[in-house]
Structure 1
Amino acid sequence: MALQSTKKIETNRYEIEFDADKATFDAAVDKAFHEKSKNINIPGFRKGKAPRAIIEKMYGKGVFYDDAVNEILGPAYENAMKDTSFKVVGRPEFDVLAIDENGVKFKATFYVKPEEVNVKEYKGIKVTKDVAPVTDEDVNGEVEQARSRNSRVVDVEGRPVQNGDIAVIDFDGYVDGVPFEGGKNENYELTIGSGAFIPGFEEQIIGHNIGDKFDVNVKFPEEYHAKELAGKDAVFKIVLHAIKFNELPALDDEFAKDVSEFDTLDEYKADIKAKLEKRNEQEADRKVEEQVIDALIANLEADIPAVMFEAEAENFVRDYDSRLRMQGLDLKTYFKYTGLNLDTLREQFKPMAERQVKTRLALEKIVELENITATDEEVAAEYENLSKAYGMSVDDVKKYVEEDAVREDLCVKKAVDFVKANAEVTKAKKPRATKKAKESKDAEEKKADAE
């Protein structure tokens, strides 16, 4: 099995011719015969016992050729590519040119990574770093979320449903007097004001008392996921069984002790503020990196084969399918409820795929220009990180992730750091103090002067 010739067809597209010798092909045909003949019925012979010559006479000499070709094509192609430096992208197209006394002659046509890549400017990129200030409202918002997580549900008696309550209801929905799938439930706990149900439903629960039986009249949105209900008027028959609400804990030092490692509410709030400031700093750094990447893409010059974008979009689809499966769903179910299909999902991922491909090409070029490398120690450390992330031993990770791929990814990450380190970063000016804040600051300064 060897490479015979290479030919450039057009920019970034090549074809190669390669072969598999007769001995290799004959062995593959023999293997196909032994595997397939078990299921072949020939008159006069027990099933699977007919001689090869008889089968070939009845069905043709090439009856086992397709299976044999499929058996040897992959290894022959891989062996031929060892003698080239092509960086193939997308799936090659294969043709069988000849099957004769010399064996099998193949042709593969494929695209390669752009041979000419240029990044016009990657040093001195001008970016702005804008770190959002942490306000008292931000801190209080985090505290209120903690209170909500530590609330307890209590029953309500002696008053009707209010916004924010949990209404325990039976509901039975009808469109044109006919019940519809998914329109009925019992003892459903609906938080009023959550927006969990279609517009207008929850508001009509407000004001009713325990034991009330009433109708809720609504209209399904025109873009509702169930097409048979979209834009239709509906009536839900409601029975209100109970009213509950979340009782929040008191906002004091005891609350701080319960939800944190701190003894006072002030200490707890100070810690929240520090964490929010760190988060905002990280978010600002992320946006700086986005600006850098935007500039690299704008400065990239390359004739990129469309198959690179298509292949990356497929990667996004596979990743999305994996995430859905982790949630107990799959693409088929997702398409049913969203009205999308595989083509529309690919189209949605296309802009992200193009950005990813262009970013990678630009960064790989910078790795080349700046002679960026990754040490063996860094590669070993990355394998350790992957081992922890996947819950596998390092040896098992190495079976699935080649060292060259790890090294390349590390170099690309270093290229990002290199461009950021060489960027011209301007810090955004802090917003002016509001009139109220300024008046408060002036009052504090006057008080300090008087003292």
Structure 2
Amino acid sequence: MGRIIIEISKHVILICMCIYTIQCFAVFRYSNEYDRKGIYIRQNFFMVMVHFLGFISLYAQNQDLKYFKAYLIQQIGILVILIAYRLIYPRANALIINNMCMLITIGLLILTRISYNRAMRQFYIVMGSAAVTVIVPFIISRIRFFEKFKWFYVLAGILSLAAVLAFSTVINGSRLNITINNHTFQPSEFVKIIFVFAIASILARKHDIKTVIISAAVACIHVLILVASRDLGSAVIFFVVYFAMLYVATSNLLYYISGFLFCFIGCVAGYRLFSHVRVRVTAFLDPLGNITDAGYQIAQSLFAIGTGGWLGMGIGQGAPGNIPVVAADFIFAPICEEFGVIFGMCLILLCFSCFVMFMNIAMKFEDPFYKLVAEGLSVSYIFQVFLTIGGVVKFIPLTGVTLPFVSYGGTSVAVTCLVFAIIQGLYIEKGMDNRKGRTPKAADFKTERLDIVNID
């Protein structure tokens, strides 16, 4: 009986995920939130169904009431996030809220399957992060002087990364975390946001060669400290985000092309300087030929994805324990193994729909500072998704970064919550600007169109 429940749930979960993903792009047919209301309600339904059916399968397999308890706690928590945002910010972008909660749902579901204790710890971190960052949209939409703290952002980012270099211990060849009172966190995750604000404040008003050199120097210092810490995954993200922001600020194609050249030089230098980079490249080039050594992790990841096939084996039917660091760096592999490659593709498209919405918001800003902030955070988010999934499927060498909201990791979850809250605040701020600062009423949704790009 349990096997039948798991098999049926597997197919229904896949259908729900596919429909949810289609709805993510259907919203772009409409240019205001009121017309999208029906889509958002349907998304909420399919989100709840994925979570419910996943836990039904876990209970059917394990016959343990702790999964029923976990389901209730998690579902109530996710609904609290949804309802709280809708009540506190009636003008918020519901697609961003729904996608955030859907990613959290998928992450908690697969983490519960891998490790019940880790999943519950992740849940409490999610709830704490959501509670703290819920005020961020209000701050972003009301305060107008963030641009003035240019050098504060620069110093805060550099000193934070320097502290990691000086005081952290080496783990898997890299210096990533700082431990205070038995609590470990990764400062480079927070510095990603600070770095975006720093570059945006430098490039917002001036684009002359002197300003470009100053911004390049600031970016170079950040990247070099990360390279010295051997946190090459974060270094690549900072590098890409900087050149993307530089191109948006200056519209100079030469800067953009030079970014690719510097990236190539940096990759060659990293390969020659760091032994763990050479190990990862070796694993990337021939994982099966090095399956007992460097290629074991990526080989097991590919086996898991191949075993799952298009439709997956069903939750609880795979073997995620065969993959080292599966809950953090390789979370995409057990998702494909147990939910299917089609589900994994939908997950990628879900993340991409977040990026499209983020960029739509960025493009509608006339204020260059806010435009650059939104664009920088958008690129940072989607490029991290690319690095994580690309490494798992052997499209690029492993970089050791997490999949936002899905992978296990407290700092990553907190920072991603903050990024989504900042983007949400920019969306609300843009809507207020369109109405010359007037406080919106419920009727506005029916009578006024929100200024956002309409994608047919």
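Coordinate-derived values only; no laboratory data. Predicted model only: the values in this text are computed from it and were never measured. Cβ atoms are built from the backbone, for glycine too; each structure is taken alone.
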Mean projected area of the Cα convex hull in nm² gets 39.5 when computed on, of labels 1, 2, structure 1
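Kindly point out which one of 1, 2 the value 4.4 was derived from, the read-out being distance in nm of label points 7 Å out along Cα→Cβ at positions 128 and 200.
The value was obtained from structure 1.
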Thinking only about FRET efficiency 1/(1 + (r/R0)^6) of positions 288 and 304 (r between Cβ atoms, R0 = 25 Å, to 0.05), which of 1, 2 has the largest value?
2
FRET efficiency 1/(1 + (r/R0)^6) of positions 96 and 280 (r between Cβ atoms, R0 = 35 Å, to 0.05) computed as 0.05: which structure among 1, 2?
1
Given a computed value of 6.8 for distance in nm of label points 7 Å out along Cα→Cβ at positions 56 and 184, which structure among 1, 2 does it belong to?
1
Assuming 1.41 is Cα Rg over 2.2 N^0.38 Å, for residues 8-119 alone as calculated from a single structure, say which of 1, 2 it is.
1
With relative contact order in percent (Cα under 8 Å, 6 or more apart) coming out at 16, pick the structure among 1, 2 it was computed from.
1
Out of 1, 2, choose the structure whose coordinates give helix-only ellipticity at 222 nm (-39500 (n - 2.57) for each DSSP H run of 4 or more, over all residues; to 500) equal to -24000 when calculated.
2
Just checking, which of 1, 2 has the largest value of mean count of other Cβ atoms within 10 Å over residues 40-47?
2
Mean count of other Cβ atoms within 10 Å over residues 224-231 - structure with the largest value, from 1, 2
2
